[in-house]
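Each structure below is given as structure tokens.
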Structure 1
Amino acid sequence: MHLTKEDIKSLDKAKRLNIINSITGIKPANLIGTVSEDNVANVAIFSSVIHLGSNPALLGFIVRPTGEVPRNTYENILANGNYTINHVNESFVKNAHYTSAKFPSEVSEFDRCGLTDEYLHDFKAPFVKESSIKIGMKYCESIPIERNGTILVIGEVEHVILPEEIVNEKGYIDLGEAEVAGISGLNSYYKLDKIASFPYVRLEEVPEFETQT
């Protein structure tokens, strides 16, 4: 299959969406937890969380255009400044997936989708209790992406909560051991298995490779 830009534009909307959402490969499956000004705990699945830097520790994610469609996650972040990023584990991918429904703002996805919210003292955002890796974030800034109206939301890491046994002496996290899931497109979930680990690459240490055929 070879699709040109014109071919892509002419595709059925759903097929175009699925192809373009899938071609980047496996993405992280994360639940972002927030709380409204009315103290309703909100949680929604995202596959766009990215690393932006480690000093300071910054993460970003993409919010779709706001417009007429309520974006409770983004509104809650702007209102109180805190949110959480929680890895989706293999054991609750179905629960996590259904948080993508457009629930009214007064309905908590935690309650509706069978997940448990938990809190740290003086941190106004819910973590997902069932998640093995949890990150507490402080909102920093939003960068509009003019081409399609989406928004890059940037935050700084304030808390990291995870099992000590999945972190090695160098700080590498074994996501397979943590049993977290990955996502392709909008609705296909995958197990993550570690297949190799290589050293930091120095030019003089690059081996001679044979051409792959």
Structure 2
Amino acid sequence: MNYEFLIVDDHPLYRAALRDAVAMACPESDFFEADCVAGLLDTLERHSNADLLLLDLNLPGAYGFSALAHLRGSHPELPVIVVSAMDSHHIVRQALAFGAQGFVSKSADAATIGQNVQAVLRGDFMIPPGLGTHATPEVDGDALDVARRMAQLTPQQFRVFGMLCSGRLNKQIAYDLQIAEATVKAHMTAIMRKFGAANRTQAVLLAGHLVLDPSEIKPPPDDVE
């Protein structure tokens, strides 16, 4: 069967390794790649019927599990396998709790990667050895609530929010996205409403529930803009 796979990782050599491993398990498949969140969203717009996404956690434009949480709302039917060098039981359990259907360590060999991909395509959940048959999520209620709110953002709102989390000002976001500053402000209003936040800083701090490293989040310099 001919499948469509999305591979999203910022390291071209590892993307190539993933593509080769999946191609061994699923010959005659088509592959589409991206190296950042913006590329992921653009690729999904062009290939909305993809069969599986292999998603790196450390991705430019994403903050921890933010991209995964957003995808569960924007593309709930798309199976996602998280691929990461950070493969502690805690990280794996978080990935599953936030909506991943599988988890593959970057230290896994090609045969293991292929087996995981085939299993997820069959509809199975792939839980790494050592977690038991039913992994218990290690995620608090606040984080799950933030993930649910993240899932409500539109793709463009998610782009804006990612730039906000990196400390960018409205005018910088407008320039990067090639949209009017008034449009950015409208997106900010919608983002704060969906997060139940009183201001931009509070919205960014809420995103801290999904990060792996708190230093990833850079609160905006003010709330006036």
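Work out the source of 24, 19, 18 here, i.e. which of 1, 2 gives that when semi-axes √(5λ) of the Cα gyration tensor in Å, for residues 78-197 alone is computed. The read-out was computed on structure 1. Here relative contact order in percent (Cα under 8 Å, 6 or more apart) is compared for structures 1, 2. The highest value is that of 1. When FRET efficiency 1/(1 + (r/R0)^6) of positions 38 and 118 (r between Cβ atoms, R0 = 25 Å, to 0.05) is calculated for each of structures 1, 2, structure 1 comes out greatest.
Have a look at 1, 2 and say which one yields 0.85 for FRET efficiency 1/(1 + (r/R0)^6) of positions 14 and 150 (r between Cβ atoms, R0 = 25 Å, to 0.05), as calculated. Source structure: 1. A value of -14000 was computed for helix-only ellipticity at 222 nm (-39500 (n - 2.57) for each DSSP H run of 4 or more, over all residues; to 500); which of 1, 2 is the source structure? Of the options listed, only 2 reproduces it. Here Cα extents along the principal axes in Å was derived from just one of the structures 1, 2, and that gives 61, 51, 32; the source is 1. Where is FRET efficiency 1/(1 + (r/R0)^6) of positions 54 and 174 (r between Cβ atoms, R0 = 25 Å, to 0.05) largest, in which of 1, 2? Once FRET efficiency 1/(1 + (r/R0)^6) of positions 54 and 174 (r between Cβ atoms, R0 = 25 Å, to 0.05) is worked out for each structure, 1 has the highest.
Every read-out reported here was derived from the displayed coordinates using simple, explicitly stated rules and does not represent laboratory data. It should be emphasised that the depicted structure is a prediction, and the values quoted were computed from it without experimental measurement. Cβ atoms are built from the backbone, for glycine too; each structure is taken alone.
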